[in-house]
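Some structures to go through are shown next.
What follows is calculated from the coordinates using simple rules that are stated; it is not laboratory data. Here the structure is a predicted model, which is why all the values come from computation and not from measurement. Cβ atoms are built from the backbone, for glycine too; each structure is taken alone.
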Structure I
Amino acid sequence: MASVEPKNSFQNQRIAIDTLPRYQEVDLNGISRNLLFKNLIHISVLFVAIMLFCGYIYFYTAENFIISIVAVAAFLLFCFFFFNSWKMQKIYGYALRERDIIYRKGFLITDTTVISFNRIQHVSISRGVLDKLLGIATLNIFTAGGSGSDISIPGLEPQLAQNLKEALVIKISEDGFKSIH
């Protein structure tokens, strides 16, 4: 008797890693410089609040030396956060490709996330009061993988955020339709 091979035999071919597309070579789109201004406002408000607290404690306690150290430490942290925000502005970037979206952030520790469209659950846009004053928005992308793979792209112009949201919704609905049929 001849053995009959099943019609759909399982195959799991090896992929040559050097043939995969390289996300590092993609030119990323930058974000609005107004995000830097927003971050600097947040940092400055926090710094002023800490300095006011230190000033209050300085005048009403006998431990002036400790308060002076706290004030200097707060100033050094302010300088670090200011510098970090300025450098991060150059790092932020995103790109839409045929099958995925790439997002990069971070200065000291750079984090690049690549999310394929078939993993995206939904997309939203958020704008706080300061965002509205500065003319920026944040595009939030939620995935099936949980909060660790969700991304938020801040500092987009509102119309651009809306266009990206619509493009992503079309892409995820197309991918969903293809997987059903």
Structure II
Amino acid sequence: MTEFHDEQQFDEDEGVSKSQVKRELQALRDLGQRLLELKPEQLAKLELTDKLRLALAEAHRHTARGALKRHMSFVGKLMRDQDIEAIQAFVDRLDSSSQAHAQHFHQLERWRDRILSGNPDELEAFISSYPQAASERQTLRQLTRQAAKEAKENKPPAAARKVFKLIRTLVEE
């Protein structure tokens, strides 16, 4: 009986209602559900605890609705120890309907257009922003020349697509 009183007193001191706590826990469970939908290589990019990684891997074993619901509550509980803002930003960037994904995509398109302009300073600006791209400098130059040739000959922009794909790969690393 004393424990309940202490817990109730804690909630009143913090000014957080019981409903608000439930909403926050539901949001964590929902985020955990979105993590389940990610591919293993995408999950590997996130900084998660080993317990949470194991719980996410085990979630697919639960087939009964009640068992899955309990397991997702457990995942939500484990999510409390994570950097929720970083995980949410990562998941939003992958969600094609989110504003973060659209901004990320537009940024990649702007980099592609700047590189395809043919100005060597733009390529160097990209490499200074993303140092991992230094190893692909030669490939980017070749694709830029090829894209200019394709545009001049009114051919489909295959090289420009390759530039975009390479930029996306480099940025996401």
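From which structure (I, II) was mean projected area of the Cα convex hull in nm² calculated, if the value obtained is 15.0? Walk me through the intermediate numbers first.
Values: I: 17.3; II: 15.0.
Structure II accounts for this read-out.
Compute distance in nm of label points 7 Å out along Cα→Cβ at positions 15 and 87 for each of I, II and report the one that scores greatest.
Once distance in nm of label points 7 Å out along Cα→Cβ at positions 15 and 87 is tallied for I, II, the winner is I.
Tell me which structure, out of I, II, gives -24000 once helix-only ellipticity at 222 nm (-39500 (n - 2.57) for each DSSP H run of 4 or more, over all residues; to 500) is calculated.
For helix-only ellipticity at 222 nm (-39500 (n - 2.57) for each DSSP H run of 4 or more, over all residues; to 500), the value -24000 is produced by structure II.
If distance in nm of label points 7 Å out along Cα→Cβ at positions 79 and 95 comes out at 3.7 when worked out from the coordinates, which of I, II was used?
I
Between structures I, II, where is relative contact order in percent (Cα under 8 Å, 6 or more apart) highest?
Comparing I, II by relative contact order in percent (Cα under 8 Å, 6 or more apart), the maximum is at I.
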